[in-house]
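Peer 1: Following this line, the structures themselves.
Derivation of every value follows stated rules applied to the coordinates shown; laboratory data play no part. All values reported here derive from a predicted model rather than from experimental measurement. Cβ atoms are built from the backbone, for glycine too; each structure is taken alone.
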Structure P
Amino acid sequence: MSRRWTIGLCVWTFLVWTTRIGNIWNDDALTDGEKWGRTGLAMSFTVLALAVIVALVKRAAWLRPAAVVLAAWTTAVWVVRAVGVATGDHDAAFVAVHLFLAAVSLTLAAQAVRR
């Protein structure tokens, strides 16, 4: 496992998912149920990334399993989201931004657990 890539995955995860929470709650087009569901997804990433950071700092034996779980969850969610975004009724800019986010996330996830 590469420490540098793992830190990169955690930082990227915080940037993408934790900051999304504010966007969710400021979106008047969403119902409360949709806001809570999307917040739950974003929080799942935040909690997993936090666990990996704690394991890194403590040099815990469970660092690798925690990083693998974060990488696997990242991969699963972004594969599904990328397909949904690419095939959904979205403008080109939205699709481009989200496919870029997916590509960076998938690359970091793969590199974090590669070694």
Structure Q
Amino acid sequence: MANYYISKFYAPTTTNTVTVYSCPSNSRAVIQNIQVANISGSKNLTVTINQASTSTNFVVAYASITGPTTCNLANGPIVLQESDTIGISSSNISSITGVMSILEMNRNDQNG
């Protein structure tokens, strides 16, 4: 089993949920950090996981932030199983970006 540390970036073009990371079907992943930077204005952020095995969406984090500020939306590790996805939505897409820090554990000893 191979472990990979990866970053996935969030720069929304819509207020709908943007899938930031999809766990490969041969892997598990630990989301270690979901850091967002709000340059200006007020925004409501929601982090949602789609559990592939049940096709169910779960809200796992919510924050109301006013910029300029930076915040971590993950208050602890979040584990994703095979084919699960994680996304972020923002009430306003202006002046906001983010990054997820992920440890991916791949059973095939190759990334992806």
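Peer 1: Among the shown structures P, Q, from which was the value -27000 of helix-only ellipticity at 222 nm (-39500 (n - 2.57) for each DSSP H run of 4 or more, over all residues; to 500) calculated?
Peer 2: P
Peer 1: To test your reading of the models, identify which of P, Q gives 42 for relative contact order in percent (Cα under 8 Å, 6 or more apart) when calculated.
Peer 2: The read-out comes from structure P.
Peer 1: To which of P, Q does the computed value 2, 12, 20, 22, 19, 12, 7, 4, 1 (P(r) over Cα pairs in 5 Å bins from 0, in percent) belong?
Peer 2: Clearly, the read-out refers to P.
Peer 1: If mean count of other Cβ atoms within 10 Å over residues 49-56 comes out at 19.1 when worked out from the coordinates, which of P, Q was used?
Peer 2: Attributed to the structure labelled P.
Peer 1: When distance in nm of label points 7 Å out along Cα→Cβ at positions 33 and 57 is calculated, the result is 3.9; to which of the structures P, Q does this value belong?
Peer 2: Details: P: 3.9; Q: 2.8.
Matching structure: P.
Peer 1: Out of P, Q, choose the structure whose coordinates give FRET efficiency 1/(1 + (r/R0)^6) of positions 25 and 97 (r between Cβ atoms, R0 = 25 Å, to 0.05) equal to 0.80 when calculated.
Peer 2: P
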